[in-house]
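Each in structure tokens, the structures are laid out below.
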Structure I
Amino acid sequence: MEKTLHKSLLYEEKQATKWFLGLFYGTLFIYDIIYFYLFPLLPWGLEDGIIPNIFDFILYLVLIGLIPVSYYLLNSNKPWLIKYTYFISYTSLNIVGEIVFYTSADVQYSSGNLVEVVIILFAPIFVNKKYFYTVFLGTTLKYLIVGLFLQSSEIVFPLVIVIILSIITYIILLRIISYVEAVMNSYDKQIEGIVKGIIATLELKDPYTRGHSERVAEYAMALATETGKFNKDELKYFYYACLLHDIGKIHIPDAILTKPGKLTNEEYSVVKEHPLVGAKAVQEVEGISANIDVVLHHHERWDGKGYPSNLKGKETPILARITAIADAFDAMTSSRSYRSALSLDDAYTRIVEGKGTQFDPDLVEIFKNVYPKWKQIHQKHNENNSIN
């Protein structure tokens, strides 16, 4: 299966993290070698030379010890933790090291920390405001703490430099984010347009399902939102998958799909194939395939008597269980070629009665809370259909 959007973003985060680590270690060790060992050899170098103190060696040991941690986090698909781990570790050790060194040594405070400059300037590459704020506030706090302990005004100059660099970096970050959002919005509109075009084709084949996909998607979104388990992006792509939950019906012959009477066992077997057909249709569609379970398993039951896989209880993914309730509710409240629609309250009663047998009992309880929203959704679609 192709890389989903999530996998693509994870890959890019890993690549940015690797560049960050290379630049971090390269700057740290090359700069320190030049500062401690080559600079004193120059004609304008200090006569007594510059030697690393004990805290420099502690810093080196800690940072070297973080290499296997970084390797583990990369392999565990948690690259976002690495940049925070390095920044917090490096800044914390710098605070202690500078305070102890300058309070015990009779030298004037100075800060020529090139690594801090690299961290600040490199922050936009992660396209993450939270990380930028952490870097800016953490670095600023470091100089304020050091200045407070040393009772020195010498921290003002490096602090001003940090603020100026941070402003420049923030402007760059905002520009990058605006470009990314523009691309994402364009991408989302393209997906939505394609999805709605496919649905329109399906509705031409079966006019009785007109508006069904949109209503199911809106019902399911309301229920999924109420669970509090999903973020904005997860809900967005779940919505697209819901719109396509019945796409597999495109393979069902019209004679079966619009049959006014009861289906034979053979005809029902054909209908039961539509989740498998639909899953195959979307398995290569980036942005939809991540939620392929919604298409494949929205007819599973809590008691294991559903199809196509006879999954039981929580074996069925939660988004598919949510879609199952939304799909059943809309099916009951919509007219079909073989029966009239039930009232909303009758459908509500049947959903509640299906608690623990057909439907997830926990989700049924949440359904009770969102039922007023579902009534509004139903009314809105009825009004739109009347106008059209």
Structure II
Amino acid sequence: MPARRTFHSAEHADLIEVVRSIAAQELAPRVNRAEAEGDFPRDVFRLLGEVGILGLPYPEEFGGAGLPYEIYLQVLEELGAVWASVGIGVSVHALSCYGLATHGTADQRRRWLPRMLGGELLGAYSLSEAHAGSDPAAMTTMARRGGDDYVLNGAKAWVTHGGRADYYKIMARTAGKPGDREGISCFLVPADAPGLVADPPESKMGLTGSTTAGLRLDDVRVPVERRLGAEGDGLKIALAGLDAGRLGVAAVATGLAQSALDVAVGYAQQRHTFGRRIIDHQGLGFLLADMEAAVVAARSTMLHAARLKDAGLPYRREASIAKLVATDNAMRVTTDAVQVLGGAGYSRDFPAERYMREAKVMQIFEGTNQIQRMVIARHLDQDVSGSITIL
């Protein structure tokens, strides 16, 4: 991968090289077989926790590194370039930690955050339901308070790490009715809580090394001390986390697209037709140039949003733009990579077809790209009228 990165210091540049080394030595030899067989690499997340990668953007006092998000996303891009399932897994784990880090009490953070950031505990984020994906306010999962506990009943869908996580960050309704934006609360639920059951994993077209499953909650008792924030803060916590999570998806999608481009360029330099390398044919060269422009544009929008976040400025619109641009571009670049390779691209002898399958879902999760367009449009309207509430 071309070394086009922005660093705050030589230390950050060294970090990227360490991550590349880990990806080359620990991830690359396993990715093809794991994705073909659907193996979930739980040990990889322990390793990434032990070397400090899971905690990069979180405070040092809890075992993190306190690094700028701009640097963290470049690390995530490196992981996603080699193994997208792992890159997405790291992003989802960071999302599962976000509510605790930003809305947890000092005692809650001391008790749980170090083990999460150290990789001992792997998390999952549980917002979507079968009928409430892009419309989370429509959720029906309920949490009724009884004494010092809440009792949760309902079901969650499309949970990354479902059945493999050690804890779940679950949003459930504590008041109101489906459709109300208020009355949703956030809970950290241990995976071994009685009544919490994961469904069999979904059979997916890509990211097969990343387990996705539904959850069923049948009278799951959760102590009050495991609620994050106040009652009714859950949707606010969830959506704030999604802003950061969308940047994580953008980073992984950019890494995936970069790898697809690298494969396509390498093939075009070696393959000859009509006595010339195919990269020397203008039609193919222009296609590769467009692919390069798409990757660079994705990286630029992602880093721009990250810099706003690091500066403490609003970045929700820019996060949606980055997610939209990066994932749409990844879909186009991976599709074009298959085209560059021709029949070989359609074969599993090359990774191009896997990249194409993996790119598709990135246009869907963490808010579909249609939702991203709604968010961006509403922000534009807010800029004019100042009267719209943003999802």
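None of the figures in this text is laboratory data; all of them are computed from the coordinates on show. Everything numeric in this text was worked out from a predicted model, so none of it was measured. Cβ atoms are built from the backbone, for glycine too; each structure is taken alone.
On FRET efficiency 1/(1 + (r/R0)^6) of positions 23 and 311 (r between Cβ atoms, R0 = 41 Å, to 0.05), which of the structures labelled I, II is highest?
That would be structure II.
When helix-only ellipticity at 222 nm (-39500 (n - 2.57) for each DSSP H run of 4 or more, over all residues; to 500) is computed for each of I, II, the one that comes out at -17000 is II. Which of I, II yields 2.3 for distance in nm of label points 7 Å out along Cα→Cβ at positions 55 and 319, as computed? Only structure II yields this read-out.
Given 1.18 as the derived value for Rg/Rh (Cα atoms, Kirkwood Rh), which of the supplied structures I, II does it correspond to?
Traced to structure I.
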